[in-house]
Structure I
Amino acid sequence: MKRSLCGAAALAVTLVLAGCASDAPEESATEALASADGCSPSGAEVESIQILGEFGDAPEVTFDAPVSAVLTQRLVVIEGDGPEVADGDILSIDYSLYNAATGDLIEESGYSEVSPTVLTLDTQAPSFVGVSLTAACSTVGSRVAGLIPPSEAFGPDGAPEFGLEAGQSLLFIVDVVGIKPPPEPPLERIEGEPVDPPVGFPSVTYDEQGAPTVTIPDGEVPTEFALATLVEGEGAEVGGGDVVVVHYHGVNWNTGDVFDSSWERGEPASFPTGGVIPGFRDGLIGQRVGSRVIIVIPPELGYGPSGGTSDGSIGPTDTIVFVVDILGVQ
């Protein structure tokens with residue numbers, strides 16, 4: 001169900017926002033003084049960068065490369081009127097990430113209701129602290145830019161696989177969309193009696209552990225996205241960019257074969273909603289923890305654009321169906 005995350009740009013963001021190991025030197029006395037109040041100062045370098053556009057839209061960025069910083073420089077581009085963020089908060093953000101030495105865009109989120117990324121704010125992080133120093137002290141609704149030196153990003157050697165050479169700084173532009181509530185422990189299993197799927201959907205039966213079996217009906221293969229809730233949960237709502245914990249069972253409608261199932265592996269899976277095929281994402285966002293859903297995904301929202309799966313279990317014109325138990329949001 002996951003789309004490829006092995007591309008350089010996607011992996012770059014995963015490393016940036018998750019925090020990757022670097023050979024960053026220990027903080028000097030000057031660095032400690034600069035961030036003593038928890039807020040990184042601005043500077044002439046970051047202020048020389050022109051950032052236009054509305055909050056929630058991809059920014060228009062212009063600057064004379066190269067620019068660099070010794071410490072993370074922070075510039076408030078748009079000041080929001082929401083609550084101020086604090087260390088430990090789980091933030092929902094949109095972002096753009098540039099190589100500040102070349103002006104090249106490395107990665108940006110989709111700037112849509114399904115695109116926000118989750119960032120846990122940690123201004124004491126041992127690595128990649130620059131992204132948190134940029135977002136810290138902001139209010140929800142703000143757009144903030146951070147010019148981040150190598151010592152507070154990938155380290156002195158940079159990340160050539162992402163187009164970032166040794167000694168090159170990063171420009172990180174972040175829209176603080178919201179503060180997410182702390183996650184609750186995931187459910188062990190879905191409770192509640194499931195209803196039958198609507199007419200036209202496959203039928204679903206369950207074993208004693210709750211593992212589903214999907215039976216594909218006779219007739220034409222559907223070509224439209226369809227979603228039905230089989231058990232209505234009452235937990236947290238799944239949002240764009242959330243990391244979800246789910247049990248899922250995937251069947252190729254055209255062949256009737258199971259192509260992927262966390263139930264068969266014996267443990268639930270965790271992944272960001274932005275890291276899966278569009279149809280699977282659209283079937284999760286807006287649902288609540290504790291829900292069981294059945295999702296019918298036509299090829300254009302599944303594996304059709306990539307020509308099917310590499311193992312041939314899903315062809316480029318195949319419709320697929322998932323039964324998904326939403327156990328938690330991380």
Structure II
Amino acid sequence: MQPTFVIAGKLNREYILPYSDPPLIDSPGGSLLYAAGGFAVWNTGAGLLGRAGEDYPRQWLRALEGRGFDARGIRVLRELENTDLRAFIAFNEAHERSYTNAVSHFARRGLTFPKSLLGYQTANDLRKDPREPDLISPAARDVPKEYRNARYVHLCSFDFVSQSQMVNLFGNSTQTVSLDPSADYMTPAFWRDLRIALQGVAIFLPSEEELRALFWGETDNLWEMARKVSEYGPQIVVIKRGKNGQMAYDVAGNHRYEIPAYPSRVVDLHGAGDAFCGGFLAGFEKTNDPLMAALYGNVSASLNVEGSGPFYSLEVMPGLAEARLHALKEMAREA
């Protein structure tokens with residue numbers, strides 16, 4: 001079968017310490033799964049593109065299929081065995097994140113440090129050349145032929161080379177490609193390369209921090225930044241602003257929308273941006289309306305932050321997502 005939706009992203013083995021809730025120790029995660037979770041709030045059956053080593057727990061892949069995802073696009077590769085997919089995040093009382101000093105965070109909370117986290121180095125310690133493909137990023141050459149004509153494709157944040165190759169593969173006139181950029185390349189030095197890649201992108205989904213970094217020293221106006229990006233291809237630009245919600249620029253209709261974040265009980269902010277993107281993808285297919293799609297994504301993110309793990313949002317009370325969507329319609333406004 002050919003999936004209508006494809007989501008491409010990274011897989012991680014996560015160690016998460018929320019401020020007050022129980023920790024997650026060696027749990028499935030990564031941008032791919034958080035986007036998939038946000039999508040699954042509204043729809044089912046997305047094809048997933050990712051990479052893992054042969055030491056990646058097979059039961060985690062079977063669990064994805066059990067949730068209705070098509071996991072044929074997750075390549076398990078021998079050369080990735082023992083590649084470090086671990087990710088550590090700790091939150092304080094203000095919901096600020098820390099990615100370092102894992103031993104100290106466990107000790108401060110009176111938790112036994114897991115042996116499986118020994119020797120962990122943060123991504124900053126291992127930072128690579130942003131112009132080099134990352135071995136654990138999904139690769140265009142890995143895409144199953146059954147996925148190649150998917151109508152809706154979302155590219156989570158990963159390295160520029162791999163994302164560009166995915167855009168070249170999927171970005172034809174019959175496909176809608178959304179792209180969440182990586183902070184590693186959202187700099188003025190990359191602007192020329194990014195402009196070329198954006199020609200195949202219909203929906204661009206940067207964070208406020210990423211967009212400001214791209215236009216550093218040029219303008220402080222976020223709407224102006226969105227307009228400049230749209231000149232190179234994207235017809236929809238959505239700026240993710242965390243607790244401040246989203247700003248959505250609809251080029252075709254010349255509309256600018258501001259959507260506040262749904263007031264949630266925040267437990268764990270990890271993956272909220274990816275959950276938003278997955279929800280947006282599902283909402284856009286349902287409505288073909290940028291504002292409504294942003295509302296769908298907003299609700300997915302609001303559910304994600306109330307617990308830990310990529311699929312917490314699927315365990316909430318039935319009807320809650322629809323109720324939040326209805327409430328948000330009254331809160332969004334045109335700028």
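Of the structures labelled I, II, one was used to calculate distance in nm of label points 7 Å out along Cα→Cβ at positions 76 and 196, giving 5.9. Name it.
Working through the options, I get structure I.
Please state which of the structures I, II yields 6, 27, 36, 25, 6, 0 when P(r) over Cα pairs in 10 Å bins from 0, in percent is computed from it.
Source structure: II.
I have -2500 for helix-only ellipticity at 222 nm (-39500 (n - 2.57) for each DSSP H run of 4 or more, over all residues; to 500), calculated from one of the structures I, II. Which structure is it?
I
To test your reading of the models, identify which of I, II gives 23.5 for mean count of other Cβ atoms within 10 Å over residues 44-51 when calculated.
So the calculation was done on II.
Taking 0.60 as the value of FRET efficiency 1/(1 + (r/R0)^6) of positions 84 and 316 (r between Cβ atoms, R0 = 35 Å, to 0.05) derived from one of the structures shown (I, II), identify that structure.
It must be structure II, since only it matches.
Every read-out reported here was derived from the displayed coordinates using simple, explicitly stated rules and does not represent laboratory data. Not measured: the values here are computed from a predicted model. Cβ atoms are built from the backbone, for glycine too; each structure is taken alone.
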